[in-house]
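Throughout, read-outs are computed from the coordinates displayed, never taken from laboratory work. The structure displayed is predicted, hence computed values, not measured ones. Cβ atoms are built from the backbone, for glycine too; each structure is taken alone.
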Structure P
Amino acid sequence: MNPIQTERLTLRNFTKDDWSDLREMILQYVASPYAKYDQQWPTSVDELKGVAEWFASGDRYLAVCLRPEATFVGFVCLNPAEGCPETTLDIGYIFNFGHHGKGYATEACRAAIDHAFTELGADRVVTGTAKENEPSCRLLARLGLRPMAESEGMYVLSRKDWERTR
């Protein structure tokens with residue numbers, strides 16, 4: 001995939017050499033109060049080398065790097081949403097805690113959502129987060145995702161709503 005450029009960031013395919021930056025971020029994340037709402041992440045060097053290699057094998061996981069120095073600050077992923085039509089993508093993200101509060105997650109996720117609708121043909125983007133994860137809930141609101149009435153903790157942005165806000 002061609003990298004996605006924003007004002008301050010580059011979203012690019014992972015490389016297997018991203019494992020060290022990924023490990024630093026994941027170690028922060030698993031020690032945080034937010035990790036309990038997510039899947040269990042591996043933390044060993046070998047496991048995270050494997051994760052980085054798996055992320056690098058496709059276009060679904062994008063490393064988020066500061067421009068122009070290419071400092072790794074997090075990742076965004078777009079995966080087919082489980083139990084949904086093919087045109088529904090599930091967005092996920094984790095950012096290095098040292099880079100929180102600077103708008104990078106908003107900028108990167110907005111670029112990934114635009115990519116989902118313009119390049120990947122998504123009809124909607126969904127994600128889940130616990131209501132206790134207030135920073136993530138605020139991020140989703142900034143991005144235009146709204147809680148799904150029928151599913152607690154799930155958020156959705158339809159193509160129609162995305163187009164209306166562009």
Structure Q
Amino acid sequence: MNVSDMLELFDYDRWANAQVLAIASSLSGEQRSKPFRASFVSVHGTLAHILWSEWVWLGRWTPLRSTTDPRTVEHFDLLRHHWSAFESEQRTYLEGLAEADLNRLVSYQNPPGTSWTYSLQHMLQHVINHSTYHRGQLTTMFRELGAAPRPLDLLDYFDEAIGAGA
């Protein structure tokens with residue numbers, strides 16, 4: 001995998017996040033905060049977790065992050081605004097990567113305090129996978145709320161966003 005591949009995966013991630021944010025926008029505040037038996041209780045909670053996770057990972061890679069902790073954002077419109085600002089910051093970081101950066105080892109401590117070390121490439125891939133997992137949970141929540149989810153597969157992104165259909 002190279003930097004170009006990573007940039008494409010993060011373009012996909014931004015596209016898929018935009019799809020779930022658009023669906024969430026069509027819901028009422030009550031629907032977005034309705035409790036579910038899922039990882040992060042509600043649509044809003046799951047969205048905030050996706051953004052928070054990507055925000056935390058960016059902070060592990062660079063000290064230049066200026067956006068604030070998304071867990072403090074309680075209102076949906078403000079969360080969307082915060083998301084947009086964060087994605088711009090994330091994009092700037094990613095576009096500055098060189099091929100050699102992908103093999104760089106990065107050490108960090110997770111919230112319980114366990115130390116880990118991985119290559120930046122593996123961390124970048126993890127971020128995409130993690131967000132995809134939680135977008136799948138949102139798909140189920142949307143269905144249960146009567147909203148129509150969108151297909152969010154990588155090939156759907158290629159078909160729609162960049163017109164590379166089969």
Structure R
Amino acid sequence: MFDPTAFDNMKVVVEGALYDLDICGEIVITDRNDFMNMAKMARKFDVSFQLPHKKVTAKIEMTSNLVNLGAELLPALLSEKNAGCHLNLQFFTEHKDLNIDFEAVETILMKVWGSTRKITQTIQYDPLKIEKKHTHVMTVEFDRLIGEDQMDDLVEMAEFIITTLKKLSEKIN
């Protein structure tokens with residue numbers, strides 16, 4: 001057995017908060033992935049969920065690489081400011097047409113997450129399909145490392161994600 005890293009501890013906190021909401025029926029977890037890249041000593045964890053009976057999906061993604069791990073395990077050699085993980089949020093929904101008010105979606109995301117976050121929107125589709133379905137992907141990036149000092153923020157973030165899902169569901173669907 002090994003000592004859990006900051007990534008492991010934060011992953012457990014995020015999972016616990018989300019599975020508690022799933023058990024209460026406030027959300028429905030739809031997917032979960034936990035990857036370890038042994039060649040690069042990198043970790044990636046993501047969990048996707050929706051509000052019950054809604055079509056907008058949220059995904060929390062946490063990543064950590066060798067520099068982050070090394071900074072945590074060898075603080076005397078590497079800067080401790082590199083210890084932690086990166087966090088991204090994505091929101092997805094599918095449409096048959098593109099009657100989406102992208103500016104209104106941007107406003108919703110800015111109001112919930114603030115102007116310091118990098119927010120992007122993309123549309124994905126298969127151009128060879130006769131029946132065109134478009135996937136609208138909205139990404140909220142945190143341009144800094146998240147550390148164990150922000151554990152409480154990770155739990156609170158679940159409520160911000162639920163608020164975002166509710167507002168996006170009202171606007172988009």
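Looking at relative contact order in percent (Cα under 8 Å, 6 or more apart), point out which structure of P, Q, R has the largest value.
Values: P: 19; Q: 30; R: 22.
Largest calculated value belongs to Q.
When distance in nm of label points 7 Å out along Cα→Cβ at positions 116 and 132 is calculated for each of structures P, Q, R, structure R comes out greatest.
Just checking, which of P, Q, R has the largest value of distance in nm of label points 7 Å out along Cα→Cβ at positions 20 and 52? When distance in nm of label points 7 Å out along Cα→Cβ at positions 20 and 52 is computed for each of P, Q, R, structure R gives the biggest number. Out of P, Q, R, which has the highest value for Cα Rg over 2.2 N^0.38 Å? Largest calculated value belongs to R.
Tell me which of P, Q, R gives 0.9 when you compute distance in nm of label points 7 Å out along Cα→Cβ at positions 76 and 108.
So the calculation was done on P.
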